[in-house]
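K.L.:
In what follows, structures are represented as C-alpha cells.
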Structure 1
Amino acid sequence: MSRVLVTGASGFIGRALVPALVTAGYDVRAAVRRMPAPFAPPVEVATHGDLDTDVDWRSLLLGVDFVVHLAGIAHTGPEIAEARHDRINHLATAALARAAQTAGIKCVVLVSTIRAQTGPQSDHVLTEADAPRPTDSYGRSKLAAEVALARSGAPFTVLRPVLVYGPGVKGNLRTLMRLAALPILLPFGAFTNRRSLVSVQNLVAAIAHVLRREASRGETYVVADPEPLSLADIVTALREGLGEPPRLIAVPPELIRLGLVLAGRSRNWDQLNGRLVVDPVKLIATGWRPDPDTAGALGAIR
C-alpha cells in the first residue's frame, strides 16, 4: 500500500482530501500544525509545526511514497508582509522539495493557486499556456514555490486551482452565503461578469487523479469546474439551495463600486465585478472527470 504525506491536512482542502485518499486505498500520514487533529485511525497524524520556522521534513518523509503539499498561508491582504509569504509559501516548499528529492519520493503534488498565474481578474480565458504574471506577494510566493520544486529534481505535479468552495468554506464566499441567507433583495442582478470556481470535491478528485498518473509528472495544470458563473448566478444557486427565490435587483454595478470606495472597500471591487475564466481542458484531456454541476454544488453548501 502506498503512503501519502498530506501537509496542512487539517485545513479546508485537507479535511476533504485525507478521507478521500483513505477510501482510495492509500495509507495516509496527515501532517498538521497543531494537535488535536480531526482524523481517526487508520490515518496517522503527525505535526509539522509552523512553516515560518525550520521544519524537519526528513522525519515526516520516512516511509512515504507521495506528498501532497497543501500547507501554506493563503491570505492576500496587505497586512501580510511579502517576506512572510515568501518564507512560508516559497522557502518552506523549497526545503520540502529538497528533502523529497533526497528521500526518493515518487511525486510531490503541490497545490498552488491560480494567483501564481494571474491577478484577481483577466481579460481573456486563462490556460497553462499563459505566462505567469502574479500581481501580489501571495501569488509571487506560490510561483516561486513552483519554480523551487521544479528545480529540486524531485518528481512533481503542480495544480493551480481557482477559488475553492465547499462545506466549511471561509472568506468572501462565506460572507456572500450569509448575505444570500437573508430574506432581502440583493443588488447583483446586473452583474454578468463570469468567474471560474472549483468545488473541493472536484479539486480532491484532481489531486487523486494526478497522484496515480505517472504521465502527469513534471506538468502544471489549472483546476476549475467546467462552467464559470456570474455573481448573479452564484447568488441564485445559493438561494435555490435554501429553497428560496433569487430576489435580485439590477442596480448598476458602477453605483456599487462607488459605494465600496466610499466604504473603504475598493479592493473588493475586482472580486465582485472582475472576470476570471479558466479553462481546465489540459487536465480534462488526461482523464479527470469533474462534476459539472457547479450551481448544484454551491446550493448544497452549509
Structure 2
Amino acid sequence: MDRLHLISVFVAVVDTSGFAGAARKLNISPPAVTRAINELEAHLGVRLLTRTTRIVKVTEAGARYAEDCRGVLSQLNAADESASGLHSTPRGRLTITAPVGFGAMYVTPVVTEYLARYPEVMASCWFVDRVVNMLDEGVDVGVRIGELPDSSMQAIRVGRMRLLVCATPAYLEEHGEPASPEELERHIIIAASGATSTSEWRMLSQGKPGTVKLQPRLITTTSDTAVAAALTGFGLTNVLAYKVATHLREGRLKAVLGDFEPPALPVHVLHREGRHASRKARAFIDLAVERLRPQLAAI
C-alpha cells in the first residue's frame, strides 16, 4: 500500500469535489482514483466520502482527515524543497487574485517588488470583481475585502476598509448635506449595483447595521465609474474608502453621514495550503502583509 499516493488522491478528490476532477489533476484514470479511495477507506475503516451518481461529498471524518493530510503533504513538499536546495530560493509560478481596483492600486506593487526579489518566480494576477474559488481554480494567494465564509483557507488580517458616502463640495453646497440616511431620498444617487432599478446601501440604523433602500438616477456596473460620475458633481455615491482616498485628501470629494457609517470591512490575505504554505507563497504572503498593513492603516 502506497499511503502517500492514497492520501494524495484523496486530497485531490476533496479539492476538486469529484473523482473525474481528481483524475485530471493527477493525470491518472478515474478507475484508479476509485480504487485508491476504496483502499484508503478500507485501511482506515471509516467512510471519508459520500458518493452518489451526481455528487461527491466529504464526510465530517473525511474533512478532518483531509486537513491533516494537507499538512502532511505540505511538510513533505517543504522537506523536498529543503533537501534540493530550493527552500531558500522561491521558484515556479505563483497565482494571485484580488478585486480589480484594489489589485491594480495595492497588490500590483507588491507583486513587482516580489518578482524583483525572486527572479526564478513567475506570477499570474487574476484581478476580478468576483469571489474566486481558490481551490478549484488553482490560485495560491488571494486578497479579499469583506467577511469570510467558513473554509479551509488560512487568513491573515491586514486591515479594515470603510464604506463611504461622498459627493463633491459643489454638489453638497447646491443640494445640502444629508443629515440622516432617510434624507438620501431627496438626493441624486449614483449606484454601482448592476443593472437593477433599485439599490440598497449599508448604513447604521439606531446604532445597528441595516440598509436604506434608494432609487438611483444612475446605475453603473463598476465603482470606478460611480466615482467618476460623482466627481462631475452629479450626485452622491457609496464606495470603499480606497477608491476615493486621494480625492478626499485633495478636496475633490467630501464624505458625509459619518455617524451612520457601517462597520468597516476586514481585509485578509488568504492562502490555500493549510498551515504550511510553500516557500514561494510564504515569501509573497510575508511581503504582502508587511506592505499592506501600513497602507490600509493610513486610509
Structure 3
Amino acid sequence: MSQENEFQGVILAAGKGKRIQPFSHHTPKPLLPVLDRPLIVWQIAAMRDLGVREIAIVIGHLGHHVVQALGDGSAHGVKLSYVEQDQVLGIAHAVSQLEPYVTRPFLLFLGDIFFETRNLASMLDLYRGDGVDAVLAVKVEKDRNALRRNFTVDLDERGRVRRVIEKPRHPSTDLKGCGLYLFDTTIFDAVRRTPRTALRDEYELTDAIQIFIDYGYGVVPADVVLDDLNLSGPEDLLQLNLHVMRKAGHSRYVAEDAALAAGADVEESVVMGRARVESGAKLRRCLVLPGETVRGGSYHDVIFAGGLEVPCGR
C-alpha cells in the first residue's frame, strides 16, 4: 500500500469558539486567517506534505462556511470529505462521528491549533513499529500553567504511554500532549466505551485514550512539536499572526493587494488582502483582516474586523 493510501487525515473543525467572539459569530475558528491563508489550510498542507491526501473534516458551527471555503480540496492538492457533528459533546464525541467513514489509520489535528513541528513524518514511522496502535505528539513543557491547561503524558519504563491526564491540577510530568494524534481504527472501540465527564459533561478524548491503553493497546509519544499555538481568544489571533510573521523574518506583513496610503505608518503589524490603511494611521502590533479600512489615528494591540476595533491589550 502506498503511503498516500496508508493513512487518512482528520481535522476537527466543529467547535463554536465562544471565547473568540465576535469573530466566531460569522467565521469558524479554523477559517480565521494566519497571514495569507486560513489556519485549517496550514493543517491541510502539513498533511499533504506527508503524503496524506484523503482528509475528513468534522464540521458543526457554521460548517457550511468551511465547505464553501475548501470545497472538494482539489485546490489544495487533496481530497476532502465532511462529517457533521450535530451536538457539541467533546472531542471524543467528534471522533465517534468518523467511525463509518474512516477505514485506515488516521492522523488527527485539532482544527483550532497552529502547530510548528519537526520531523512530523516520524509519527508515521513510529506507528509502523511493532505493537504500536497510536502515536501522541508531545512537547517538553516547562510552564506549569501550560501543563494544567492541556493534558500530560506519563511514560512507563519502556518509554510507552502509561497514563494521560486531562488538565491536571498537580502535573507529575513535563510531557504535554499537543492535540495532534495518529490512531489505528481500533480507537473507535475505546471511544464507544468512553463515558461523559462529571466536570464538563463531555466525552473527553484523553479518557478514550486511557481506556485504549488499559485495554492493552500500544501508545507511544512523538516529540515532534516545537510550538502549539491555541486559538482561544481574540488576543491569540493577533499574537499568532505576529508570531508567524516574525518566524518568516518580516518586521511587518502587508498583502500584495492591500493599500497603504502615503503617510500611513505600519510597524510590527499584519495587513491582509484588500485592506486599506489611510493616511495618518499609525499601527503597532495590529492585525487588519481582509477588506477592512483603518482610518487615521494611533492604534496598538488592536484587531480590525467587521468594522470593529477589537482591543487585545497585554
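K.L.:
Among 1, 2, 3, considering only distance in nm of label points 7 Å out along Cα→Cβ at positions 257 and 289, which has the greatest calculated value?
P.N.:
1
K.L.:
Follow-up. Suppose you compute helix-only ellipticity at 222 nm (-39500 (n - 2.57) for each DSSP H run of 4 or more, over all residues; to 500) for every structure in 1, 2, 3: which one lands on -10000?
P.N.:
Attributed to the structure labelled 1.
K.L.:
Same structure again: Among the shown structures 1, 2, 3, from which was the value 66, 43, 35 of Cα extents along the principal axes in Å calculated?
P.N.:
Computing Cα extents along the principal axes in Å on every structure in 1, 2, 3 gives 66, 43, 35 only for 3.
Taken together, the values in this text are just the output of simple stated rules run on the coordinates, not laboratory data. Treat the numbers as computed from the prediction; the structure is a model and nothing was measured. Cβ atoms are built from the backbone, for glycine too; each structure is taken alone.
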